[in-house]
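Given below, in the form of structure tokens, are the structures.
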Structure 1
């Protein structure tokens, strides 16, 4: 498994968060892309192959942001999200 994914999963576990199959799917997709400028597009891509709701994508992104695993950058049109190694 990717080091970024392992680091994020370890941090989530250490902080007491449960790892649902949907959350794992979202984390893997974010780490594969490393840069996501359209969360809705990510959700549409994920829901085609997994049972992932918009709320789960949104909540997972907010959780990863609050834990320092994901940073939000403002671009011209909309925010973009980038995976970073947790400290």
Structure 2
């Protein structure tokens, strides 16, 4: 019964002493990243990546819709009957 209490006390002591020797670090403007290179090249590279992701997403959506329609999983209910159905129980 005392073993879990001892383990618990050791864990609490370790957690309590974890940060006692470290002074808080002060960040300054010198720690911020410095801009380097042309912004246009980085922008164009990101736009190519985003366009590729968009094309893959649209292609996946269209492919899924085509496959679902061909396999019979999707029904778009575009076959509107010319006359209402004759249901005997409604009379």
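A short reminder: the numbers here are calculations on the coordinates, not readings from a lab. Since the model is a prediction, treat every value here as computed from it, not as a measurement. Cβ atoms are built from the backbone, for glycine too; each structure is taken alone.
When distance in nm of label points 7 Å out along Cα→Cβ at positions 46 and 62 is calculated, the result is 2.8; to which of the structures 1, 2 does this value belong?
Only structure 2 yields this read-out.
Figure out for me which of the structures 1, 2 the number -0.78, -1.15 belongs to, where log10 I(q)/I(0) by the Debye sum over Cα atoms at q = 0.11, 0.22 Å⁻¹ was derived from the coordinates.
Label of the source structure: 2.
Looking at structures 1, 2, which one was mean count of other Cβ atoms within 10 Å over residues 38-45 calculated from, given that it came out as 9.6?
The structure behind it is 2.
For mean count of other Cβ atoms within 10 Å over residues 6-13, which of 1, 2 scores largest?
1
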